[in-house]
Each structure stands twice: as structure tokens, then as C-alpha cells.
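Chemist: What follows is a set of structures for review.
What follows draws every value from the coordinates through simple rules; no lab data is involved. Because the structure is predicted, anything quoted here is derived from the model rather than measured. Cβ atoms are built from the backbone, for glycine too; each structure is taken alone.
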Structure I
Amino acid sequence: MSSMIEGWFAAEPEPHLIGGRCTSCGSYAFPPTAPSCPNPSCSGTELEPVSLSRRGRLWSWTVARYAPPPPYVAADPFVPFALAAVELPEERMVVLGQIHPAADLTGLAVGDEMEVVSGTLPGDDATPIWNWRPA
């Protein structure tokens, strides 16, 4: 499967996020569906699709130990999962995503290098998504 979330993530040749880059000022956006440039100093309206950096630095993270309220559909029984905010320095933005369930969270610290990998939605092994894991 080459495209996991159409237009947002691809698994080949290596797992990577797909963002948008403003053709006027070069600012990046994720997800790539922004209607215009995210830079408030720019009036650009065209974003070209680009592969984002595969690695970044852990900006923050947490473990969701309780099922989020509706409309979120939680697995039954609910399985806790970890979420990460990863800074992509080249793109100057932070991207959210789940931490891969096989990742060792022991010793995980802000500033650690993280990389994008393929994963599945918690409780639904048929729905592919991107995950972060320590690099």
C-alpha cells in the first residue's frame, strides 16, 4: 500500500508525511489541505505538495489513559496509547501523531530524535496511519 491517508502520508519508498509548501514564501503546512498559506505575513493561495522531513525532535508527549469522549470511537476495551508532538526544524512546525505501540517509552524525553513509521489505528489493525518512534 503506497498511500495510507490519501495526500497526507505515504509508505513508499520510505514512510513520510506529505505537507504543502507555499509557492510564494516557502512556508510549510500540515495537513496539506490548507486553503492558503499558513504564514500570516503572506497572501499566497497556492500550496504545492512536498515530502516532509522523516525525522524531528520530540517537542512534547503524553499517554491517553482514558477514552476520549464521543465522537471519538474507542476500541472496546479501551487501550491506552501515546501521542507525540514532533518538531520538524527544517519546516519550522510541529506535527502530532501517535507513538508506535511497540516503542519503549521508558526514558523518552523532550528533545529526543523521532522518526515517522507506518502503524495502524489503535483497536483497528485494518486502518493504516503514521506513527512516531524514537530514532
Structure II
Amino acid sequence: MKNLHIVQGGITNGDKTGLEKASRQHLNLERPKWVAPKGARIGDEVVIFVGGQFFATAVVNSPPVKRKDWPGHRYGVKLAAIRLIEKPISIDEIRRRWPSLGWAKYPRSIYTVRTQQLADQIRKVVYAS
């Protein structure tokens, strides 16, 4: 089964604009810049958190590679199949819908959803948008 990861994007660094362009033009994000868990695998699903909300979905398109531009142990992946979430889901809505999602208490890092049940609930909502 595919894992579901939550990754972070920014607004002022061009991530949001890049996601919008990639979705609109059906582009892959070829640079392994998206910080993801070391255990991410090609084909895993990603929900991208930008500007305080679940903003887009994608699929991991490369094995994780160690990022030299980040201190500590950070890994980057390429993303494909970028799709904007039609009605982005705010952090308040995330906390309300999925109170067991511990990541939402302090949403500042990458995260792999731990249970299949929770991953399926999140998928149902983000892919229905």
C-alpha cells in the first residue's frame, strides 16, 4: 500500500506559484527539492501544506536524496501528478476533521500518516475537493 506523506511548501519562495503552474500545465517538479521523509518511495502520495492549508496533492517521483542545502538530515524528492485541491483545507478544518492527526498541533514539518484508516480519511477528503 502507498504511504501518505504531508510535506511543506512556501508562498514567498515560489512553491505556491510553482505548484499552480505545474498543475495547470501538467508538469512534474523535476528538482528533488521537496523535503520528504527518508522512507518515502516512488509512488507514495503526498499532500502539500502551503499557506496554512492543504493546498495540493502529488506523487513521489524519485527516491529521496540527501539535501546538502539543509542542515541536519533532510531528504528531497521529485514530485509528479501535481493537482491543486479545489477547496484548500485550512489548518482549523484539518484539526477539526482529524483530531488524531498529531502533526496538525504543530504543522511545521514533514510527516507520514501513521494509520491506514487516517490516511484513507484524508485521501477521501483531499481527492474529493
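Chemist: Using the calculated result 0 for helix-only ellipticity at 222 nm (-39500 (n - 2.57) for each DSSP H run of 4 or more, over all residues; to 500), pick out the matching structure from I, II. Can you show the working numbers first?
Modeler: On the way: I: 0; II: -7000.
Considering all the candidates, the number was obtained from I.
Chemist: I've got another one for you. Here relative contact order in percent (Cα under 8 Å, 6 or more apart) has been calculated and equals 29, so which of I, II was it run on? The partial results should precede the final answer.
Modeler: Values: I: 21; II: 29.
That value comes from structure II.
Chemist: Continuing with the same structure: Kindly point out which one of I, II the value 1.6 was derived from, the read-out being distance in nm of label points 7 Å out along Cα→Cβ at positions 6 and 110.
Modeler: Values: I: 3.9; II: 1.6.
So the calculation was done on II.
Chemist: Quick one: Rg and Dmax of the Cα atoms in Å came out at 15.7, 48 when computed from one of I, II, so which one is it?
Modeler: I
Chemist: Have a look at I, II and say which one yields 1.2 for distance in nm of label points 7 Å out along Cα→Cβ at positions 94 and 118, as calculated.
Modeler: Details: I: 3.0; II: 1.2.
The structure behind it is II.
Chemist: Of structures I, II, which gives 1.5 when distance in nm of label points 7 Å out along Cα→Cβ at positions 86 and 102 is computed from the coordinates? Show your work: numbers first, answer last.
Modeler: On the way: I: 1.5; II: 3.5.
Considering all the candidates, the number was obtained from I.
Chemist: Work out which structure the value 1.0 belongs to, where distance in nm of label points 7 Å out along Cα→Cβ at positions 46 and 70 was derived from one of I, II. Can you show the working numbers first?
Modeler: Details: I: 4.5; II: 1.0.
Here the read-out was taken from II.
Chemist: Which structure, out of I, II, was distance in nm of label points 7 Å out along Cα→Cβ at positions 38 and 78 derived from, given a value of 2.3? Don't skip to the answer; put the middle values down first.
Modeler: On the way: I: 2.8; II: 2.3.
That value comes from structure II.
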